[in-house]
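What follows is a group of structures, each given as structure tokens.
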Structure P
Amino acid sequence: MSQYPEARFLTSANSVEQFVPDTGSEVAVAGRSNCGKSSAINVIVNRRQFARTSKTPGRTQLVNFFSLRDEQRLVDLPGYGFARVAESVRRHWGELLAEYFEVRRSLHGLMLIVDIRRQLTDFDRQMVAFAESVDVPVHILLTKADKLKRGQAATALLEVRRELGNRATVQHFSALKRRGEREARDVLDRFLTTSPEQYKSAMKPVPQK
């Protein structure tokens, strides 16, 4: 059963003017295309096809707002990388993302989805920088952890933690095996129910199993 029985899609936005009212709290989810972002969202919310999945990378081209509970939202941000789009569209996505982080006072946290086999990309580092610029905490899901052997996955986790230090918390995640589901949902709930300052002051590494 979903932890968010009232979860529903609100709207898609292609400009700041189309964003939902900036009240309550929201958590942004970002990831380079083909990183497993939609599958991760579906598992965490525990609703099939809540965020659509596609075999075509880069289908999230707008800022998608979802209500999880009253005055608590999840925001699916556009990702790019493998997406076959015009350079003008790619540039617009970058500007839209920058504007989103700059204007949203209700943003309480960023969940960054990273394919563990590729580790951090320039897109991921840019997302961390956006979050840091507005003093918002970051939690990273290293998705598709089931694709690596245990030792390889442990090494990848250590390397990401070494690069980012205390700039973000990091965990393994597998939508297929539902590995890390509870830990990721706990972080989402803490993001939604505490201020960024409170969360960062109490931030501890997520335990691994």
Structure Q
Amino acid sequence: MITKSHLIEWLRACDAIYTENKTYLTQLDTAIGDADHGNNMHRGFRKVGEQLDSLADKDIGALLKAVAMTLISTVGGASGPLYGTFFLQAAGKASGLNELNAAQMADVLEAGIGGIKMRGKASAGDKTMLDAFIPALEAFRTTPDDLQTALNNAADAAEKGAEDTIPLIARKGRASYLGERSRGHKDPGATSAAMMLRELAKAAEGDA
């Protein structure tokens, strides 16, 4: 099971990983975007991290909703609304719950990813964060009932999906304005999504 404590540790880890990779994500975004993705993710998840102690008594749905509101209000560019929508839609599937089994975790991920699709009007192959999230969900859904293995496979698929954005031509977002020149660059949103899912898999391995 994924417990609320696992998820709090996951969110702390996201704060740390985006702090560590702030410059790297911004470098990726400098090539094809607004050169702010690393700073935005760092700022948003730093604010999330500051609030986690006060959210410890909330259920998972309330925790994820609080994350959503924080990201929407503090993160600029496209990533704030998109990641905010991910957490907001995911929260609806976890309302009142303090732990998640494999099927519930899949539903939470699917709802969040569906929110990104709806908000961003994007799909697989558009060179966006969905190129990490969609294969991750497919890998999770097709893994037998072992939750940790499913999370590990999802993270592996997300990382491969992010790498696979390099030869793509962007069809959504600021990068789409570059047309053919967007080819040859790794998508920053897919990269941050893959980082997020890897940290989730790591957090689930811990005692909570």
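Every number here is computed from the coordinates shown, using simple stated rules; none is lab data. These figures come from a predicted structure and were not determined experimentally. Cβ atoms are built from the backbone, for glycine too; each structure is taken alone.
Structural remarks
- Origin of the value 2.3, where distance in nm of label points 7 Å out along Cα→Cβ at positions 88 and 168 was derived from one of P, Q: Q
- Distance in nm of label points 7 Å out along Cα→Cβ at positions 24 and 112 - structure with the largest value, from P, Q: P
- Per FRET efficiency 1/(1 + (r/R0)^6) of positions 96 and 128 (r between Cβ atoms, R0 = 30 Å, to 0.05), the highest-valued of structures P, Q: P
- Among P, Q, structure where helix-only ellipticity at 222 nm (-39500 (n - 2.57) for each DSSP H run of 4 or more, over all residues; to 500) as derived comes to -10500: P
- Source structure (of P, Q) for log10 I(q)/I(0) by the Debye sum over Cα atoms at q = 0.15, 0.18, 0.20, 0.24 Å⁻¹, for residues 48-159 alone, computed value -0.67, -0.94, -1.12, -1.34: Q
- Entry that produces 23.6 once mean count of other Cβ atoms within 10 Å over residues 72-79 is calculated, selected from P, Q: P
- Ranked by FRET efficiency 1/(1 + (r/R0)^6) of positions 16 and 104 (r between Cβ atoms, R0 = 30 Å, to 0.05), structures P, Q are topped by P, which has the highest value.
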